[in-house]
1. Using distance in nm of label points 7 Å out along Cα→Cβ at positions 89 and 161 for the comparison, can you identify which of P, Q gives the largest number?
2. Which one of P, Q has semi-axes √(5λ) of the Cα gyration tensor in Å, as calculated from the coordinates, equal to 32, 21, 18?
3. Could you tell me which structure in P, Q was used to calculate helix-only ellipticity at 222 nm (-39500 (n - 2.57) for each DSSP H run of 4 or more, over all residues; to 500) as -10500?
Structure P
Amino acid sequence: MKEPEISKRSHLILIGGAEDKRKDKLILKAIIKITKAKNIAIIPSASTYSRDVLDSYSNTFRDLKVKHIERLDIRYRDEVDRKENFEMIDRADLVFISGGDQYRLAKIFNGSKLLQKIFERFYAGTLPIVGTSAGAAIISNPMIYDGDYEGFCKGTVVSSPGFGLLEGITVDTHFTQRSRIARLSQFLLTGKSFKGIGIDEDTAVIIYPNLRMEVIGSGIVTILNSDKITFNNYESLEDYQKFSTNNLRLGYLAPGTFFSLKKWAVLKPKKMFVQLFEGQLN
C-alpha cells in the first residue's frame, strides 16, 4: 500500500527482547503511558509456544491495569483472515507482537488481509504497534532472520521481506548480548539496506509519528549508516571470505537520547518522554 503522510502515523515501539516483565517493568509501563492503551491485541505467532507467551504477557498487562486483552493465537496461514481476528483488531487500540522466529511470523502474515487492516489503522494514526525481539525485527523491510557469530564472513547473513513499516532501515535485536554488530554491518554492505538500528535487550525505541526516535530502558541502541562508505569489497568475494570496508558510520544512543530518523542525527529536545513521567512509573 502507498505510505500516507508521516504526520498520520501511529507510534511504533520496538524492543530488543528480554524486557523486564517482573520487577520495574519500565518499558511496558512506558508503552501503556504513552499510548494510553486499554485494549491490547497480542500476536504470539512468532513462537511455537504461543499459549505460554499469551499467558505471560496477558498477566503482565493485567498487572499494569490494562482492562482488555485480545489473544490472536494465529499459528497457520489459513487462520489469519478469519472474521474473529478482524473483529479483535477493530476493538484493539494497540497491537503487541511478541518474540520468537521472525521468518515464521512473515510466512504467516505477509500478504494477508489482516496485516493490511493493521497497516491501514497504523497509518491512520489509530493503532500503535509494539514489537519485541522477532516482533521488532520484522518491522524492517528487508529483515534479517539468521546469521550470528560468523557475520564478518560473506554469505552468512540471511534476509527476507518483512512488514516494511521502516523502509530502508533494518532493525536487529538482542544486539550486544548476541554480538550482532557483524551481521548487521554485513547486511548493510549488500546494498539491500543502508541504515541499521541494533537494540539491546531490555531496551526500546519509541518512534513518534514525526519519525523522531527516543531510547528507553537499560541498554544501548547502536546505529549504523553505510551511505558514505569509501571502500567495500563485499561483491568481489566468494562466500565465507572475510570482507573489508571503510567509513561505515557507527553511533551509540543511551537511554533518554532523541534521534531523527529523517536527518539521521541526534537531537536535543526540550523535554524527553521518560523525564515527563519518570516519577509516575512506579
Structure Q
Amino acid sequence: MDIKLPKYNISDKYALITGAAGMLGIQHSKALLEIGASIIITDINDTDLKIATEFLEKEGFAKDKIFSYVMDVTNEMSIQSVVNQLKEKNIKVNILINNAAINPTTSSIEGNIRTTRLENFSLERWNKEVSVGLTGAFLCSKIFGTLMSKNGGGVILNISSDLSVIAPDQRLYYQDNLIEELQAVKPVTYSVIKTGMIGLTRYLASYWPDKGVRSNALSPGGVYFDQDKVFVDKINKLIPLARMANSDEYNSAIQFLCSDASAYMNGQNIVIDGGRSII
C-alpha cells in the first residue's frame, strides 16, 4: 500500500479494536487498514464479527490483514485467551483501541416505569454497562498495555464521547404528551463511563511513557444513523455545524492518533463534535 505521508504509515503494526463489530468499530478498523495496519477485530458476538469481516473484505482489504476473535472485555480469561492465540501466530499488539461499550437506550419502560430515569435505574444495569464500557477498557489496557511496555511501546486509544466534557441535554428526549415520570432520559451510566475513560487515559499516559506507550482519547459527537426526525432536529440546533456526524468522519482522527503523526501527543482528549461542546 502506498502511504504518501510516511508518519501515517503503520504497515508494520497490529491494531486490536474492541467492540469492532459495531458501527464505529467497523469504521475504526477501516481507518487503520487504509494506512496499512493489520487489524485484530474483537467483539462478544461471533455473528456480528463475521458480518464485520465480510464488510471489510468487500471494501477491498486483504483477508490476511484481518484477524477476528470473540472476546469478552469484562473477562480476564477471555482476553488472555486472545493473547495466547495471537502469541501462537507470533503477533504482538502495537495499537489498542478501547471501543467496546453498551449503547444505552433512553426509552426503556417496564410496566409504567421508565427504567432509564435515575430514580429507577437498577444497580444490575449500572454494573453491566460500567463493566463493559469502563472496566473492559481497564482490563484490556492492563493486559495489552503491559505487553506493549515489554515489547518496545505502543498506542492506547480510548473512545470516549463529547458527553465526557458536557452534560447530556435531557430536553432532547422530552415529549409534550408524557408526565415527568415517563419522560425518556440519557442514562447516568453513559456520562460516567465516558468521563471515566478520560481519567483512565490520563493515568495510562503517565504510567508507561518511559516504555514508549502513549495513551490518548477521542471524544466523538453524535453520529447520524436514521434517528427520529424530531430528535435530530433538536440536536442539530445545539451544534454550530447544524448537523450530526457521518459515521466515517472520525476516521482521519483515528489515523492520526494511532500513528507516528501524533508521536508527541500523550494524555489528551480530542473532541470532535461539530462545535457542540463550545456553546
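Rule-based calculations on the coordinates, nothing more; no lab input. All values derive from a computational prediction rather than experimental measurement. Cβ atoms are built from the backbone, for glycine too; each structure is taken alone.
1. Q
2. Source structure for this number: Q.
3. The read-out comes from structure Q.
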